[in-house]
Structure I
């Protein structure tokens with residue numbers, strides 16, 4: 001009986017985790033370049049030298065960095081959509097006082113009051129050398145397909161830097177943090193062959209209708225596990241009463 005109760009309880013925990021992940025996906029459906037997460041249930045076993053017992057359900061969340069979102073043309077000069085497996089390097093969160101590097105598909109760029117190029121999250125965009133990109137005051141900025149930054153004055157365009165684009169094929173084992181950024185223990189190298197599309201943005205890689213359907217199914221699954229837990233409790237109480245009557 002304890003196995004039934006424990007399995008039902010861990011199943012409820014897994015369903016609850018799945019609902020939280022799907023709700024987070026829905027909350028970010030309008031976030032540029034957002035990457036949804038999928039939850040995969042799995043069986044876990046406690047093993048020992050004597051016997052294998054108690055199976056519990058696990059629900060790890062799996063990010064999907066290679067699943068692209070829909071690209072929409074905006075016509076804005078500082079909007080970029082990364083082509084293929086290209087990802088944009090930005091400043092990540094501080095870890096033990098040290099600045100880290102992170103990767104994103106969010107390309108709604110803007111120049112801050114201090115002249116630092118940032119994306120819509122307020123993250124400083126990095127150049128090939130891993131330092132934040134700065135833009136001279138008053139520059140009419142354009143971004144070439146290879147990530148080169150051009151300051152236009154009349155009919156003359158002068159290169160003033162380049163975005164650090166990396167190869168997304170190495171992103172399979174990246175960690176996704178609570179800010180929606182992907183990180184790696186060691187910074188990825190600059191990819192000179194990566195390309196982008198100017199005047200466009202990539203939307204989140206999820207369909208709201210599908211996510212809502214997933215949330216309903218996960219809610220129903222949680223209810224089923226809750227009912228199973230109640231049935232197990234009822235059976236256990238009846239068994240205890242029968243045993244007390246036999247005495």
Structure II
């Protein structure tokens with residue numbers, strides 16, 4: 001059974017024309033932006049649009065690596081399973097993430113939708129054709145692969161050397177940096193309002209902590225007036241610089 005069968009996506013339909021790519025909100029943030037508007041018809045013809053329900057996978061660890069995936073909306077959880085059934089969350093992929101580059105014959109991780117997720121799926125053959133036609137795309141994908149190595153090194157530091165307080169602060173700053181900066185209402189910068197579609201358990205798995213430690217550390221941050229917690233799916237950074245100092249071990 002393939003990964004896409006397990007995922008049970010809501011919709012699968014081939015792109016019919018370049019308007020799909022032209023109006024895509026993720027284009028400015030993804031590898032696709034290196035392709036000129038005049039050539040979007042070739043990009044659209046190579047991709048298949050897929051919508052995935054929360055809780056379903058669209059990449060299954062160990063399955064044949066037949067496709068690449070560009071996330072155009074929503075957030076997915078990336079994880080690996082140990083032989084004894086324990087899970088390690090290795091990352092969270094949002095709008096603009098390109099998945100599947102660091103694989104050989106089979107996928108080395110699973111990807112599960114945390115909220116309604118939309119992806120563009122490319123077969124190996126279709127992507128190879130795009131790379132032949134657009135050298136700039138190949139260069140961009142090499143940059144993406146290099147960035148993945150940097151992220152992997154940062155994750156090793158996070159898990160190996162940082163305290164629980166530093167780990168959670170690093171996570172919050174990383175999430176905040178995903179949001180474009182613009183003024184907010186009531187004096188709160190919209191960039192500091194962090195969307196958290198993942199559970200506290202997911203955060204704990206990603207940071208190598210227990211759920212209790214994550215909850216306790218967040219409560220301490222709130223008591224110190226560094227953050228506000230309007231609900232389980234949102235955190236507001238009140239003092240970005242102070243949290244960043246914690247993340248970098250400055251305090």
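Each reported figure results from applying straightforward, stated rules to the coordinates on display, with no laboratory input. Given the structure is predicted, the values throughout are model-derived calculations rather than measurements. Cβ atoms are built from the backbone, for glycine too; each structure is taken alone.
Figure out for me which of the structures I, II the number 4.5 belongs to, where distance in nm of label points 7 Å out along Cα→Cβ at positions 40 and 224 was derived from the coordinates. Of the options listed, only II reproduces it. Here relative contact order in percent (Cα under 8 Å, 6 or more apart) was derived from just one of the structures I, II, and that gives 17; the source is II. Computing distance in nm of label points 7 Å out along Cα→Cβ at positions 152 and 208 across structures I, II gives 3.4 for structure I. Hey, FRET efficiency 1/(1 + (r/R0)^6) of positions 72 and 128 (r between Cβ atoms, R0 = 25 Å, to 0.05) derived from one of I, II reads 0.35; which structure? Comparing all candidates, it corresponds to I. To which of I, II does the computed value 16.6 (mean count of other Cβ atoms within 10 Å over residues 104-111) belong? Source structure for this number: II.
Source structure of the calculated read-out (log10 I(q)/I(0) by the Debye sum over Cα atoms at q = 0.10, 0.12 Å⁻¹, -0.53, -0.76) within I, II: II. Quick one: distance in nm of label points 7 Å out along Cα→Cβ at positions 136 and 160 came out at 3.8 when computed from one of I, II, so which one is it? Here the read-out was taken from II.
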